[in-house]
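What follows is a group of structures, each given as structure tokens.
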Structure 1
Amino acid sequence: MIGWLRGELIDLENFTVTLACGGVGYEVSVPETILVQLPALGEPCELRIRQIFREDGTTLYGFHTATQRRVFDLLLTVTGCGPKVALALLGQVGEESIIHAVLAQDPKTLTRATGVGTKLGERIILELREKMHKESLALKLDRTKSASDDLVDALLALGYRRQEAETAAETARAAGGNIEAQIRAALQNLRR
């Protein structure tokens, strides 16, 4: 089972990216929000993967954070919510908003995603309410860890969204250097 890929971003078409890893090109379906956070073609890219086997083939789904992948997995447990709808929810509503909508019992927020009607939104809330409490706690812990991060704080102060800032900060930290160099690297990633 493939759980993570790191390679060169070689193609981007619709909501599918192709990563070259060890001489093999892996096609990975991603949510909309990830598309704006991807590096330029030819640059290194890293994604958490969920591999799904179906009768007609195997599909890889990619995410930047563990929270995105966990929420995707939870959505797949809901009757009537397949991978395409789960990706639409993550891409158009966002994992944090999904968690908050389920906890607040707000199906209207969920219906903003393509393919999610009122009935499916209500079913998601009904079937995931208890599980999302745990995810909410995990999200708060993740925020607490990153809240003290100077690089993320600097990017937030410049007006970037938390998710964008954390993703850019991860990439910039991997490049090394002092905080100023990391801020410059993060800003370059965000401008692409």
Structure 2
Amino acid sequence: MKKKSKISEYLIQLTLVVLGVFLGILASEWNASKNLENNQKEVLNNIKQEITSNLETVKNAQNNRTKFNKSLDSLYPLLTKDVLKENLFDRNFDERFPNWRGVGDGQLSNAMFEMAKYSNLLSSMDIEVAAQLTKTYAVQQGLNKTRDTFLDKFFDFNSQTKYSDALRVMFAIRQELGSFENSLIKEYSKTLEML
């Protein structure tokens, strides 16, 4: 009888230990799940702020480019063959390209998106949100690279650069950056709706 009682006591204790471990694992999993959910919300909020800031930067650059494009269009009547053959720096740059404000306000930020990727939070997000974020930041990276390419072309301008060559670069900037900016604004807007 004592033996059965001891075995029953050991079984009860073992059951309690197993149940305690099981409940501890459940609590730990629940806590980890809650922490992941909170981290995702925080990262998505930060990404939303980053995209909102980048969107304003792109819209400002686009507004500046619109003014410049109007100025560039107004130069057409003045572009004679002799003027086009002139060296770019024979005249003031502002006279050559009125309303020029550059190729944008610097690199668009991707720090929050990169943090989400490398902390493995992106892979645990809703697949549609993750896909949209990846697409948006790919277009943004394309804009940054195109902008850098044009900046390099500016640094290639020298005392021998012809005005016509500089005009070709300006028209390429108008076309390519304008196209990227329009695409990126659409992607930003779509992403912000999802977030």
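A short reminder: the numbers here are calculations on the coordinates, not readings from a lab. What you are looking at is a predicted structure, and each value in this text was computed from that prediction instead of being measured. Cβ atoms are built from the backbone, for glycine too; each structure is taken alone.
At a glance:
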{"quantity": "Entry that produces 20.4 once mean count of other Cβ atoms within 10 Å over residues 64-71 is calculated, selected from 1, 2", "calculated": "1"}
{"quantity": "When relative contact order in percent (Cα under 8 Å, 6 or more apart) is computed for each of 1, 2, the largest belongs to", "calculated": "2"}
{"quantity": "If FRET efficiency 1/(1 + (r/R0)^6) of positions 128 and 152 (r between Cβ atoms, R0 = 25 Å, to 0.05) is computed and equals 0.35, the structure in 1, 2", "calculated": "1"}
{"quantity": "If mean count of other Cβ atoms within 10 Å over residues 8-15 is computed and equals 10.0, the structure in 1, 2", "calculated": "2"}
{"quantity": "Of the structures 1, 2, the one that -0.62 was derived from, the read-out being log10 I(q)/I(0) by the Debye sum over Cα atoms at q = 0.12 Å⁻¹", "calculated": "1"}
{"quantity": "Answer label among 1, 2 for the case where mean count of other Cβ atoms within 10 Å over residues 16-23, calculated from the coordinates, equals 10.0", "calculated": "2"}
{"quantity": "When FRET efficiency 1/(1 + (r/R0)^6) of positions 24 and 48 (r between Cβ atoms, R0 = 30 Å, to 0.05) is computed for each of 1, 2, the largest belongs to", "calculated": "1"}
{"quantity": "helix-only ellipticity at 222 nm (-39500 (n - 2.57) for each DSSP H run of 4 or more, over all residues; to 500) derived as -28000 - corresponding label from 1, 2", "calculated": "2"}
{"quantity": "Of the structures 1, 2, the one that 0.10 was derived from, the read-out being FRET efficiency 1/(1 + (r/R0)^6) of positions 56 and 136 (r between Cβ atoms, R0 = 25 Å, to 0.05)", "calculated": "1"}
